[in-house]
1. Looking at structures P, Q, which one was FRET efficiency 1/(1 + (r/R0)^6) of positions 58 and 122 (r between Cβ atoms, R0 = 41 Å, to 0.05) calculated from, given that it came out as 0.75?
2. Comparing relative contact order in percent (Cα under 8 Å, 6 or more apart) across P, Q, which structure shows the greatest value?
3. I have 98, 41, 30 for Cα extents along the principal axes in Å, calculated from one of the structures P, Q. Which structure is it?
4. Could you tell me which structure in P, Q was used to calculate distance in nm of label points 7 Å out along Cα→Cβ at positions 18 and 146 as 9.2?
5. Distance in nm of label points 7 Å out along Cα→Cβ at positions 10 and 90 computed as 3.1: which structure among P, Q?
6. Determine which structure produced the value -7500 for helix-only ellipticity at 222 nm (-39500 (n - 2.57) for each DSSP H run of 4 or more, over all residues; to 500), calculated from the coordinates; the candidates are P, Q.
7. To which of P, Q does the computed value 1.1 (distance in nm of label points 7 Å out along Cα→Cβ at positions 74 and 130) belong?
8. Upon calculation of volume of the Cα convex hull per residue in Å³, for residues 26-97 alone from the atomic coordinates, which of the structures P, Q produces 121?
Structure P
Amino acid sequence: MRLSKPRVEMMEQSDWDKEQNQIMNRNFPDLVPPNIHKTIIHHTKLMKRWMVFANHVLNKSSLPGREREMAILRTGWLCRAGYEWAHHVEIGKREGLTQEEIEAIKHGPDAQVWSAVDRSLLRAVEELLNDCFISDDTWNTLSQKFNQQQLMDIVFAVGNYNLVSMALNTFGVQLEEGYVNEV
């Protein structure tokens, strides 16, 4: 974690107003909301609108889960977002990433475990974060596997998780118990 304590404290359920309770109950009906959401709920209007987009990227994206998580993990690693990395390691495993692949994501597209398309996906993340643009070579390789909507979802996944990483790092959102910060 970049900060050892939060700049923006989490709000606990006992402090939520009616609208905040509705938002949290709609998005986390059977779960304790993660710390990121208990932090962002301070800005109710932002939370309400961001959740629509974030839910698309995480739950309704046209990308296969494995590839979506590769892009999110590489984004989190490059943004040095320990919270994001720790949460998505668990999600990535559920989506079929092996421990070897998770470790290789830290090293990027040149790790030996990757296929040409996987390598291009990780390269696309780097290009988007460094230049806000996917090069023709990378785009053409990705186009061999992904359709137009999936290619668009790659860009929006990286963009969303870049934004989320900025918020997590800057607000000082701390990991929940049981997660390990590797970044």
Structure Q
Amino acid sequence: MGLFDLLSRWPFIRQFQEKDSTALGDTAMSERSRQLEPRTVQADKVVPSICPYCAVGCGQRVYVKDGRILDIEGDEDSPISRGRLCPKGAATFQLVTGSHRLDHVLYRRPGAMQWERLPLHKAMEMVAERVKKTRDATWEARDSKGQWVNRTLGIAHLGGATLDNEENYLIKKLFTVGLGIVQVENQARI
């Protein structure tokens, strides 16, 4: 192989020879890059979803193969985001597949110095027991004037910005009608 053959394999030389000043054509390709294809091509199904980060509700497409997520991208059919995602939304793949993601609950008992691992079902039972105990202990059927109030002031709820309108509606109904909680707020940014 001569020097000219070797130099003609460099993308810059090919661009110059073929007058490809933008380097958007075949001159910028290598043998390896010609064989590359998107991960999404291997997917056996695409599941529509919504980004979990804020209340905007940008559409996402979750590409799945054999029950495992291959990639998550913006949904071009979404009237809200039209296929675009912010940096947080674009990083959703790492959120659901990252090795740093916790798959258990960390709990620190009152007065303890160390955290302990608990299974999720145990933590959920503890939360339910504490809600019931607090509600029973602080329940008011009537206020100081004798009017029916059926409420508890011992529990409050502050929702996050990832909750959409429908979720906020359901939480409000559950907490006010079902549990008698009257202090229900959210920190939605929109």
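1. Q
2. P
3. Structure of origin is Q.
4. Structure of origin is Q.
5. Derived from the structure labelled Q.
6. Q
7. P
8. Source structure: Q.
Laboratory data are not the source of any read-out in this text; all were calculated from the coordinates shown. All values derive from a computational prediction rather than experimental measurement. Cβ atoms are built from the backbone, for glycine too; each structure is taken alone.
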